[in-house]
Structure I
Amino acid sequence: MKTIKDQNKLIAEFMGVETTSDATNSMYHYEGDSIGRELQYHTEWNWLMPVVEKIMGAPTWSRVYPQVLEGSCICEIKTYKSFAELDNEIEIEEGTLIEATYNAVVEFIKQYNETK
């Protein structure tokens, strides 16, 4: 995934967002509601947090840890085989907490899609 637009579409597919199009525009719909013409997972916490919640409810034991440590913005996503056995860990450091969380979410979804 090279562009923000492609990454946002990846997240939208994971979330079950539907798209309708006419000759000039596309509109996105989530759970029956129109959510706009542009996907904003990369800039809006109120878009990104439902994705984090879905990841934490994924079929595996998944936990998401966005945090600021010693001035660094880091997001870790840990997936467990069982309650105590770590299966996979994603750790992304970026300039802002939303960037770190967004990029960790994108990486999680890519890996999730490869294994399903």
Structure II
Amino acid sequence: MEKYQFSLTEASAAQIKKQLINRHTPTAYLRLGVKGSGCAGYEYILKFEDSEPTTKDLIFESYGVRLIIDSKSIIYLNNSTLDWEYTLLRQGFKFNNPQEVSSCGCGASFSL
């Protein structure tokens, strides 16, 4: 099996931990993925996962945050980083994906 990599920035890890505490599930996982959707072709998925990973999941840990990425999505997310962006115009998670070629005008979807 290939060695896959995915990382968080310290800022995104802090936001994830804060949200886990707010939902009273500090030991839950954050599930990341990719699905076909949107005008550019793909959309990122972020959701909290309270159940244990399946055998098709890869588990990553960064800054004390446990991440799950399914074996199909990791192909699209390999070597990516999840960041927390806080600007005058936007606040939220942002994927820095070296495989991303373009994104749609509203930023909701991307192409590879």
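Every number in this text was worked out from the coordinates using simple rules, so none of it is lab data. Everything numeric in this text was worked out from a predicted model, so none of it was measured. Cβ atoms are built from the backbone, for glycine too; each structure is taken alone.
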>> When semi-axes √(5λ) of the Cα gyration tensor in Å, for residues 34-97 alone is computed for each of I, II, which one produces 21, 17, 11?
In response: II
> Looking at structures I, II, which one was FRET efficiency 1/(1 + (r/R0)^6) of positions 50 and 82 (r between Cβ atoms, R0 = 25 Å, to 0.05) calculated from, given that it came out as 0.80?
Replying inline: II
>> Given -12000 as the derived value for helix-only ellipticity at 222 nm (-39500 (n - 2.57) for each DSSP H run of 4 or more, over all residues; to 500), which of the supplied structures I, II does it correspond to?
In response: I
> For FRET efficiency 1/(1 + (r/R0)^6) of positions 26 and 66 (r between Cβ atoms, R0 = 35 Å, to 0.05), which of I, II scores largest?
Replying inline: II
> Here Cα extents along the principal axes in Å was calculated and came to 50, 33, 24; which of the structures I, II was it taken from?
Replying inline: I
>> Comparing relative contact order in percent (Cα under 8 Å, 6 or more apart) across I, II, which structure shows the greatest value?
In response: II
